[in-house]
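Bear in mind that the values in this text are calculations on the coordinates, not laboratory data. All values derive from a computational prediction rather than experimental measurement. Cβ atoms are built from the backbone, for glycine too; each structure is taken alone.
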Structure P
Amino acid sequence: MKKSILVLLLALASIVSANAQDKKFTIGIGAGASFMSAKTTFLGQETKSNGTGFNFLGNFYYNINPKISVGVEFASAAAILKSDGDSDNTEATGIGNYSLKGKYHFGENKVRPHVGLGLGMYNVIPVSAFDTKSTFGLAPEVGMNLGFFQLAAVYHIIPAVKYGEGESELKFAPSNFEIRAIFNINFASR
């Protein structure tokens with residue numbers, strides 16, 4: 001009995017301690033839940049709105065070493081926002097982004113946490129009546145890698161976009177917190 005437990009523990013240790021990034025490149029695809037909020041300012045009045053929606057993403061990373069990855073990511077999110085205090089007023093809102101990203105992985109096991117930071121171009125569509133506006137934004141990330149599977153939490157910090165001029169100017173300042181599940185394919189041996 002003791003020998004079988006020892007063999008089981010050694011097998012488990014060898015599986016967990018194997019390099020998770022022994023490949024040069026990673027391609028990932030994923031989806032998740034988005035929790036958006038926005039502050040809209042028009043004619044001197046400020047309105048806050050919140051909503052829940054979905055997101056999807058694709059990414060490509062070059063793994064410099066087992067702990068550091070750099071790459072690009074495309075992500076898109078949509079949500080129905082409801083104004084605070086006015087449940088009848090809803091807006092369909094979309095946010096898409098193309099980002100350069102860096103990640104630092106703690107440890108070299110298959111199961112390991114990571115932190116990341118993205119910087120990119122955000123395309124914001126506050127409601128269907130407005131055109132898409134672009135702005136730069138940041139996206140800090142924390143997550144857990146579980147072999148080829150990854151769970152991550154990302155907060156998109158997006159500056160306000162403006163429509164119109166003067167007194168009729170409308171400012172729309174969105175933010176988006178995402179929970180993501182990502183499946184990764186690693187390839188090209190070192």
Structure Q
Amino acid sequence: MVANVEKQLEEARELLEQMELEVREIPPQSRGMYSSRMRSYKQEMGKLEADFKRSRIAYSDEVRNELLGDDGNSSENQRAHLLDNTERLERSSRRLEAGYQIAVETEQIGQEMLENLSQDREKIQRARERLRETDANLGKSSRILTGMLRRIIQNRVLIVILAIIIFVTILMAIFFSVKGH
């Protein structure tokens with residue numbers, strides 16, 4: 001907890017420094033107002049740091065007294081403190097082990113998910129390749145069908161022309177046979 005507070009105080013110091021740099025870049029007309037705010041923020045930060053130092057010293061004295069006992073002569077009191085501290089240590093150890101177990105399980109689940117994603121990626125790539133092949137085959141089929149349709153139209157035109165030629169030939173034969181008689 002102490003480390004967390006120290007970290008947050010350090011982050012607050014860094015933010016104050018960044019804010020001070022920003023204030024320097026503000027136009028001179030409105031810089032005064034922000035400069036006074038910065039001074040008050042810095043004063044507040046100093047008070048917080050001083051309070052934290054006092055609290056940390058008081059806490060360490062309290063912990064020392066709690067661990068060693070108030071009078072130092074009472075072995076029963078010291079024994080109770082030691083048992084209490086041992087119990088706390090065991091509870092903390094169990095919590096750490098449980099946390100470690102959860103981390104291991106989470107890692108295993110993550111590994112399984114990565115493997116599943118990898119397999120899914122391979123399936124998608126294979127499906128894409130099949131889709132490309134199918135698209136290429138459809139293109140070939142379309143060209144073949146277009147060629148076949150063109151030939152069908154050519155054949156029908158030839159049949160119509162041949163039918164017209166045969167019809168004209170029959171008409172001419174009839175005409176010449178009627179005229180010759």
Comparison of P, Q - label where FRET efficiency 1/(1 + (r/R0)^6) of positions 85 and 173 (r between Cβ atoms, R0 = 35 Å, to 0.05) is highest: P
helix-only ellipticity at 222 nm (-39500 (n - 2.57) for each DSSP H run of 4 or more, over all residues; to 500) derived as -35500 - corresponding label from P, Q: Q
Value 128, calculated as volume of the Cα convex hull per residue in Å³, assigned to which of P, Q: P
For FRET efficiency 1/(1 + (r/R0)^6) of positions 93 and 133 (r between Cβ atoms, R0 = 35 Å, to 0.05) computed as 1.00, the structure of P, Q it came from: P
Which of P, Q yields 10.0 [mean count of other Cβ atoms within 10 Å over residues 101-108, calculated]: Q
Ranking P, Q by distance in nm of label points 7 Å out along Cα→Cβ at positions 53 and 165, the structure that comes out highest: Q
If relative contact order in percent (Cα under 8 Å, 6 or more apart) is computed and equals 24, the structure in P, Q: P
Top of P, Q by Rg/Rh (Cα atoms, Kirkwood Rh), for residues 45-148 alone, largest first: Q
Comparison of P, Q - label where FRET efficiency 1/(1 + (r/R0)^6) of positions 37 and 117 (r between Cβ atoms, R0 = 25 Å, to 0.05) is highest: P
